[in-house]
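Some structures to go through are shown next.
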Structure I
Amino acid sequence: MTRPPRNEPVQIVKQRRDAALRALVDGVPYIRFLGISFDRRGDELTAILTYGEHLIGNPLIPALHGGATAAFLETAAIIELGWSAMWEEMEGGRLDPSALTPATLPPLPRTIDFTVDYLRSGLPRDAYARARINRSGRRYASVHVEAWQDNRARLFAQGTGHFLMPDREG
């Protein structure tokens, strides 16, 4: 594939990038079950966990289930790694987002380990997360994720994960 023309209208570029992100996220049914979506601004992603009763672990408080919180953080990390790899391929002209299907999607990284720090109870409302890739090589990646609800400075959970990167050659 040849590199996209530099004089393409901004809307066309945005539509192509949004389609690529949508294909990546839609390739994981668990993301839909949890109610996670992603907001893209340039190459930066914010994961959004839309509140739902099925996410409550302790109805007396009520608080988000720890497993749902951990899954949210891990999903944000994996999608960030996948998106980062796709971004490089798209911008380098080696990936055509319009040709992406579930069968042609690049494989996502696999979790080696993931540690979560529960800093306070997740309240019954939407939650947000951003992942930062600390290191991403050919075989291994390290990612840190932070999650908040109403105030970005008041995290309710954070996580660190190590991932096995898929073989990009085959």
Structure II
Amino acid sequence: MILSDKRILEEMALGTIVIQPYDRSRLGSNSYDVHLGKYLATYETEELDAKKHNKIIHFEIGPEGILLLPTKFYLGVTEEYTETHKHVPFLEGKSSTGRLGIDIHATAGKGDVGFCGNWTLEISVKQPVRVYHGMPIGQLIYFPVEGDIEIPYNQKQNAKYSGQPNRPVESMMWKNKF
């Protein structure tokens, strides 16, 4: 079951869903539109190693936008900071974004109860496409959880992505033991 617009508003009034900045015109029937933040990042090296800390280079999207290339992988960030304390948030691309050949996540579309932060986007494109800071990039949908949560994500000792800033965050796979 997905929360409706009325339920999202009710949960926001209770403080169990937080969206900042919030604009009522961005609330759909059962989702909330999120926008591309002003920063993108790419990895410093072409070859990545899952056991090592792969560093990224941040850059700002100017008023003329930036041309994304299909030969590159980009990390982006949502303009919106969100908190979800009782629901499972899912981030999906908008159909308009997909029709431009833009994928906004490779695998990480689901958040956890207790996630607080800006969402890092895993952006790839099918052909060259110019993107702009503030353009609609995705939509959040919320699912209720069956049962009580023992430890919310933002209280877990090993929560690698809690409190994400308004800049893209690189993979923290290297923090795992394997």
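The numbers here are math on the coordinates, done by the rules we state, and not lab data. Because the structure is predicted, anything quoted here is derived from the model rather than measured. Cβ atoms are built from the backbone, for glycine too; each structure is taken alone.
Set I, II, criterion distance in nm of label points 7 Å out along Cα→Cβ at positions 28 and 156: the highest-scoring structure is II.
Mean count of other Cβ atoms within 10 Å over residues 36-43 was computed and gave 14.0; which structure, I, II, did it come from? List each step's numbers first, then the result.
Working: I: 14.0; II: 20.4.
This value belongs to structure I.
Work out distance in nm of label points 7 Å out along Cα→Cβ at positions 100 and 124 for each of structures I, II, then name the structure with the largest result.
Checked I, II; max of distance in nm of label points 7 Å out along Cα→Cβ at positions 100 and 124 sits with I.
Which of I, II yields -2000 for helix-only ellipticity at 222 nm (-39500 (n - 2.57) for each DSSP H run of 4 or more, over all residues; to 500), as computed?
The structure behind it is II.
Suppose relative contact order in percent (Cα under 8 Å, 6 or more apart) works out to 24; of I, II, which structure was it derived from? Only one of I, II returns 24 for relative contact order in percent (Cα under 8 Å, 6 or more apart), namely I. Ranked by distance in nm of label points 7 Å out along Cα→Cβ at positions 44 and 76, structures I, II are topped by II, which has the highest value.
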